Structure I
Amino acid sequence: MLVAGERADVERFVKRLEDAAGRSGFELDAAQVRVAGRLAQLGAEVSRWRGPFGRQPRGVYLWGPVGRGKSWLMNVFYESVPTDKKHRVHFHEFFRQFHSAFSRHRQKRRAVDFAVEELLAGCRLLCFDEFHVHDAGDAMLVSRLFTSLFEKKITLLATSNYPPDGLLPSPIYHHLFVPMIEKIGQTMDVVELAGSRDYRGRSWSGEPRSRFETGVYMWPGTDAQLHDAGLTAPAEAETTALDVGDRRIRALAARGDLVWFDFFDLCDTARSATDYLILTGRFTTWVISRLPRLAEVGRDARQRFANLVDILCDEDVRLFLVASAPLVDVLHGDDLPPDIGRIASRLSLLSVVSPRPCHGQECRIH
């Protein structure tokens, strides 16, 4: 039971969340109010926590469908916690950093602990946005990472589209991650946010709220459509090879902060999330042409595309997608990535340009 001082701290945190919602033009729905209460309690406990000698606050694993406000709640919570011993990061980005740090210490006996110390020295509250585990190889490293975080008494707040039991869903490998799932249940409260409304649409004013939302989804990609979007199709002479770490990737054009890729160069060859993250640091506007129906390409290409959309959205890159069909057709089919619902939600933020008459002039498709 909360004492009077703790109860007052919780009430202040809830008020901050409600005020932030009001500034964004909406009120917290019933499901969000319940979650806000649990986050407020966590915020109050973290504020009063005096480090490793006090009672460590229990973490929160917040999961639910796309667009229910998980990331927004995490962001407001994070800004409200009055401590500098905190860190918030998208899981894609952190895992990239962790991979690099682990490689630097891999010859040491406790390489994972050294990597965590390098990245999170002094951290007491770690917020992971959009936590997920699909790959069996990554799962084992994630297990070791979380074990190290728990041992170092770092309190976690994680958001996810999956309940803990839904992590590493492959029936072939799921049993390997069960001990980690059990550890999450032992150290974190599992809280579901499953309101009926999807908040991922545009703001009430209809204006985009991010650079990503100023992007365009167009099909089939005629010269007229490109022109209306402020784009000019690449000339053959603009084709270039970009260095990404120790590898190279073909771009159809690189014009200042704009880069233009063919889908098959970007997603149908061996590329990693790290490659995409490196490129977002160099280009803030991306054009990806020849986007096919995902059911027509291999499983790896589908998953790379899902990873890429996540990264471009999280890094707030302006995206122009030139597709072969409407979005609903591109994202339809069997055996699509587990995150396809979130990808569809994110791509729905883009403006849509569909076919129109050519009025007698040639309409080339790119």
Structure II
Amino acid sequence: MRTQSSRIAGLDVLRGCAAVAVMLHHHGQYYDVLFPGRTPLTFDLGPGHFGVELFFIISGFVILMTVEQKKTVRAFAVARMIRLVPAFLAALLLATGLLILWPMPPLDTPTIRQFAANLTMAPSLFGQLEIDLPYWTLTYELVFYVYMAAILHFGLLRWVEWLGLVGLAINGIFLMTIDVELHRRSSIVLLVHYSTFFLIGICLYRLYARAARPLTYFTLGCAIAMTALGGGERAFYASGWIYLPLTAAFAALVWFATSRHGHWLAWPPLVFLGTVSYPLYLVHGVMGFAIIRIGVENGWSTISGVAAAVLLSVAVAVLLHYLVEVPGSRWSRRLLKRRTEPGSAVLDGEATR
């Protein structure tokens, strides 16, 4: 079995492209849904929201890799916390401050209860709205982490494909028999609509690690085929005719990026964009909208406002990476060092977050 101790450049490129796609969707198309009145762009950036599905495939790949490198649930949980929390807290404070100082209806001005719920990264499970648009995906990520932590705890990694197939069956029954909108929390806990993408990533990691079995290929095919049912609300109810080929293309991209040919994608600027993709994903929403509103009020063209929002989002993401994400990770490791046994995987660098 092949293991990986350094970042996979091809995945970084795909992660960066996915973050940019979601950002362009929000700045170029979804802004007009929230704040009508701007002259729409002559080209459609709406499909950029499908970058989320690519993110989830990459997450399935990376999290199985991470879990296989950790010996305990605690090690896995600490590694995830060190990776996610510093940049998230900075982005949350930034978005909260902007919305308090400069309200942007229909976006809510955060209340104390809403802010506290957002600190968990899963506010929807507590009946609260996300303070910034991209945060909803973090809830699905956390639920997925809980499932993977349970698999690690009970020593079920060898059965992950079987468990994934059971999950697909449960979600298929849920989608065909229950109104997802009326049972939103249950659908989140079951990863309805999105378990397929995490499972695709898991199977692709098995291929990458040269640990694939016939069951792996069967599970991969089932997960891709499941998207023929179409997407949910967050995917703007994409039809299966769109969702299925798109999912297959994303799976092929991740396979290619992690194959021996993946270095062909590793153009340094794109690799760097992938390195800062997490803070970019977190900060571009409310802050980008604020910049676009300034542009609209001052008579900028629509494309100028989008360009300004994109450039500022990238600049702030770079600052968050170097001033918060990297030092925050180091500080967290130092804080935990005395509580960690020598050589523990808790303090190891992770391969491809």
Comparison of I, II by mean count of other Cβ atoms within 10 Å over residues 15-22 - largest value held by: II
With FRET efficiency 1/(1 + (r/R0)^6) of positions 231 and 295 (r between Cβ atoms, R0 = 25 Å, to 0.05) derived as 0.20, matching label from I, II: II
Structure responsible for 31, 24, 21, with semi-axes √(5λ) of the Cα gyration tensor in Å calculated and labels I, II on offer: II
Structures I, II, by Rg/Rh (Cα atoms, Kirkwood Rh), for residues 71-190 alone: label with the highest value: II
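Tell me which structure, out of I, II, gives 1.00 once FRET efficiency 1/(1 + (r/R0)^6) of positions 23 and 55 (r between Cβ atoms, R0 = 35 Å, to 0.05) is calculated.
Value 1.00 for FRET efficiency 1/(1 + (r/R0)^6) of positions 23 and 55 (r between Cβ atoms, R0 = 35 Å, to 0.05) corresponds to II out of I, II.
Out of I, II, choose the structure whose coordinates give helix-only ellipticity at 222 nm (-39500 (n - 2.57) for each DSSP H run of 4 or more, over all residues; to 500) equal to -13000 when calculated.
Only one of I, II returns -13000 for helix-only ellipticity at 222 nm (-39500 (n - 2.57) for each DSSP H run of 4 or more, over all residues; to 500), namely I.
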Structure with the greatest value (metric relative contact order in percent (Cα under 8 Å, 6 or more apart), set I, II): II
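Just so you know, all these numbers are worked out from the coordinates, no wet-lab data involved. It should be emphasised that the depicted structure is a prediction, and the values quoted were computed from it without experimental measurement. Cβ atoms are built from the backbone, for glycine too; each structure is taken alone.
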